[in-house]
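Trainee: The structures considered in this document are given below.
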Structure I
């Protein structure tokens, strides 16, 4: 019974993660291509430096084009065009997307450092494309946090891997953005803990 309870819960968590990933997918259409680089390394597939550099360069273009959708502009026509093209996400999903961008940067850093220096041909091809992509990801995560989530600029810069501004000693000045799991998620968590009540029943008891 304990094993069955554990397996059912793990399957529920996988479904929850897939739903969350689907919600952030419009913000990160470049992620799968970049993660494929890391997966290939783990599968011991020989890296092709020129192809890897092209993947990094193409991803940078996509990241920059997405970021500009939220950048301020004085051109009313361009502003309306950008607004129409923006992925329809709420603050919670945008904040989750920014966190996933941070995680993607970490994965790419591991991938890049594995080859950098050891393979001079890789370093020659990938050093500049990797640096440009890393910088683009930092700016994109900061834009999402600042323009969509509503986090103050200095805090958004710190959270996204940029340098902290004056007077920003790790301040928590931004809004607290939760990531609710919903009624079904609560039911799954309660069932895993073997609590024989629904969320509504617990609220009524309280």
Structure II
């Protein structure tokens, strides 16, 4: 069985890396959005040759990817604390965007339904409306930070993949920049809060 692995200094370093990488990514896409305008940004992204590849990245923010992470946790015989952090954090990162979309901003349209002349994915067909915030970006960021906490030596890779999930939502024209940035914030906060509040408490009480 995996040993309780809440290491405050290591977690602090991982969180710092996450803030730096996600913050820099948000600043870049935010600046592009401000300079070009949201519609022109999506037209510009549509000229880049990454459209099909982005389907692979976006799958890492899908709820089905939680099964992959759960299998990994099972194979490494994770502690009850790790499972609790994972389940609570994932639930928060998945549910908060859905509540926001359905209860607060149900009528916001997605880019592919608004911007003329851009591609539309034939593999995925999300609802035309309910774009804010991005659920895939949220769960992708949660998975990234959760895994980075487990394997700090690989944290840059996990965090970069999480950023890639959010960028894929832009490349596939499913979300606007503000949707992705809001999703990143939700996912990172879900992972950090679950880890910070539940991890030390459960490990202190020896629930392995």
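Trainee: As an exercise: relative contact order in percent (Cα under 8 Å, 6 or more apart), calculated from one structure in I, II, equals 24. Which structure is it?
Mentor: I
Trainee: Next question. Using semi-axes √(5λ) of the Cα gyration tensor in Å as the calculated read-out, with 35, 26, 16 as its value, let me know the right label among I, II.
Mentor: Comparing all candidates, it corresponds to I.
None of the figures in this text is laboratory data; all of them are computed from the coordinates on show. All of these numbers come straight from a predicted model, not from anything done at the bench.
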